[in-house]
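Listed next: structures, encoded as C-alpha cells.
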Structure I
Amino acid sequence: MRLRHLEKGDGFFHALLFRFISMVSGMRLPDAARIVMYHEDFYGKPMAAWTQAAMRGESGWSVGERELFAAMTAKWNSCTFCIRAHSAIASLVLDKTLVEAALEDFRQAKLPPRLQTILVFLEIFAKTPDELTAEHALAVLHSGITRQELEDAMAVVTLFSITVRLADTFNFAIPGDSDFSRAAPRMLSQGYVFGKSKINGHPDHRALAEVLCKRVLEGPGITDIVLRQAIAKRATGGPSTGEATYDDLALQIGHAAYKVTDEQVKKVVEKTGNEKAAFELIVAAAVGAGFYHWHKGLGIMEEATGAE
C-alpha cells in the first residue's frame, strides 16, 4: 500500500476495526476492503452500493459469470490482485477449469455461446472503447442477449475498470493462495458490503453510477472540485490540468495503472501536502477513466437499439 493512512485506516476507530477483522478472519484485511473504508463518504459508500447491486443483485447473468467478468476486466488491465481475487470467487460457482480456460484465452475456451459472445464485446469495451460500434452491440443483441443483460455486463466492467486502477495505483498487497481461498467463500455469500444487504428488483445502474460520479467529481472534499474534474478528464487523454505532477499520474492511471510507480504517487502527496487529498485526486482519475468506458458503451447501445 503506497499511502500509510490508507493502510492503517481513517482514524483510531478504523485502525482498531482493521485489526479486529484481521484477527477474527485469521488473515490480514485485504486492501480492497481497506480502500472502501477509508474516506468512505467520498468514495467507499457509493462505490460499494453500486458494486453490491451489480454483482449480487438481480441479473440474467449468474453471480459466477459476473465474477468472471470482473476477473477478465482485471486481466485486460493487468491487475494481479483482482485477477486472483475474482477468479477464486468465480471458481466457487462455475467450473474451475472453465474459469482458468477463459482467463488463458476465452476465444479458444469451450464456453457457453452467450458467454463467449459477451466476452468478445466486453474485451473491446474494457480495452479500446473508442473502437466500439453499433455493430458490436447489435451482434450481442442478435445473439439473444437482452439489452438489460448487456447493460448489466457493462456495469460490472465499468466498476472493475475503476477498482483495478486503484488496486494497481495503491499497490495492493497480494495475499497467498490460502488467503484468497479463505476469503472467496465470504465474498461469495456476503458480497461487497459489510453485513447482509438485500437488493430488491433489478439494479438501476444509471442512477447508482450517477451517485458515484457526482460524489467523487462534484461532491465536497478537501480538494478543489474543478481540479478533480480536470484530473478525471486528463485520465482519458483530455487537456492538461496545468500541473505536470497531476498530469503524469492521471495519464498513467487512465492508460496503464499497473505501471504506476511509488515516485509518481509520492510526488502527488508532496504536491497536495496531504495523503487524503492525494487519495481524492487518484480516485478522481480512476473514476474518470472508468466512466469514459461506461458512457461510450451506453452511447453505442442506444445507437444500436435505435437502429433496430
Structure II
Amino acid sequence: MKGAIALPVLLIRSIVSFHEASPAPSYRVNRLKRFFVLPWLLLCSTAVLHGLWRAVVAGKLSIAWLGALLAVVPVLLFMLMLARGSAPRTSRYLPIPLGLAVAGSLLALWQYEPLPALYALVAGLLGTLLYVFWYSRLGRNVSPALCAGAQLPPFRLRSIDGRYYTPTQAGAPCLLLFVRGAWCPLCVAQINEVAEQYQHLRDRGVLVFVIAWQSQEQSQQLAEKFSVPLIFCVDERHALAAELGLRHQNGTPFGMRGYDQDTFYPTVILTDRGGKIIYSDQTDNYRLRPDPAEYLSLLEGSR
C-alpha cells in the first residue's frame, strides 16, 4: 500500500522539480497542460457514474468503491464551485480535495479491488496532485517592464466602443486587469470583485481597464454582466501581449470553443497619475489572484 501511494507522489515530485528548474515552460509542456483538464474531469465523472451504477446494481458499495468516490467527488465539487464564478481565488494547495484524495486512495487499497483502486489512484490522487502542483502553475517569466517602481510603457488600448486610451497619458491613476477571457470563471469573479469597489475607485479618479484575450463581441458580452462602466478593451492582433511579455501560449484549456488557444497571463497593474507603477501582481498560479485590499490602500499614498 505504501509503495502504491509513494509511486504517484514520486512521479509528481519529479514533474514539479523539472518544471521549477525550467526558466519557462516549453511549447510542448503548455500543450500538455492544455489537454489535461478535460480528460481528467471526464475520468473523474466516469468514476462517479460507475460507482453509483455499482451501488444501484449491487445494492451497496464496497469499501474500495467508497474510497474511489471519496477520492474523486471532492475534485468535481471544487471544479463546479469554480465554474459558478463566485471565487476570485483559492488556496494554493487545496488541502481538502488533496487530503480526501489521499484518504480515498488508502481506503481503496485497504480492501483492494482493481478498478476502484485505479480510479482512486489515477483520477483522484494522481490527477489532483498534477492539478495542484503542475497544471495550476503558469511557469511565467516576470516582465520587468511591469514591476512596481517602473514607468508603465506607453501603449494604446482600444475599448469595445471604439475609443482609444493611452494609460500613461490619462492624467489619472489607472488599474489594468489583464484577464484570460470570459471562459475563465476566476477572471469573471475577479472583475466582479473590482466592480464592487468601483465607487471607491471612482472617488479617487481611477480609470479601470479590463483587457481580455478574446474578440470584441465576446468582450461586449462580458461587459454586459456588470452594471458599472469599466473600460473593456481588446488587444488588436495581440501586439500588446507580445510587447509586455503577457502572452500565455496554449493557456486556454481544450474544449473552450470560440476562443484562441493562447491567452493572457492574469496580471494586475496599478499606476499613479504620472504612469508610474505602484502595484504589480504577476501571479504564477492561475488560482491565486490579489485581493483588491492589497492595492486599494496604495491609492491614498499616491494621492
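Derivation of every value follows stated rules applied to the coordinates shown; laboratory data play no part. Remember, predicted model here, so these are calculated numbers, not experimental data. Cβ atoms are built from the backbone, for glycine too; each structure is taken alone.
A few comments on the model shown:
- Of the structures I, II, the one that -23000 was derived from, the read-out being helix-only ellipticity at 222 nm (-39500 (n - 2.57) for each DSSP H run of 4 or more, over all residues; to 500): I
- Origin of the derived value 12.9 (mean count of other Cβ atoms within 10 Å over residues 77-84; candidates I, II): II
- Taking distance in nm of label points 7 Å out along Cα→Cβ at positions 125 and 149 as the criterion, the top-ranked structure out of I, II is II, with the highest value.
- When P(r) over Cα pairs in 20 Å bins from 0, in percent is computed across structures I, II, the figure 34, 59, 7 traces back to I.
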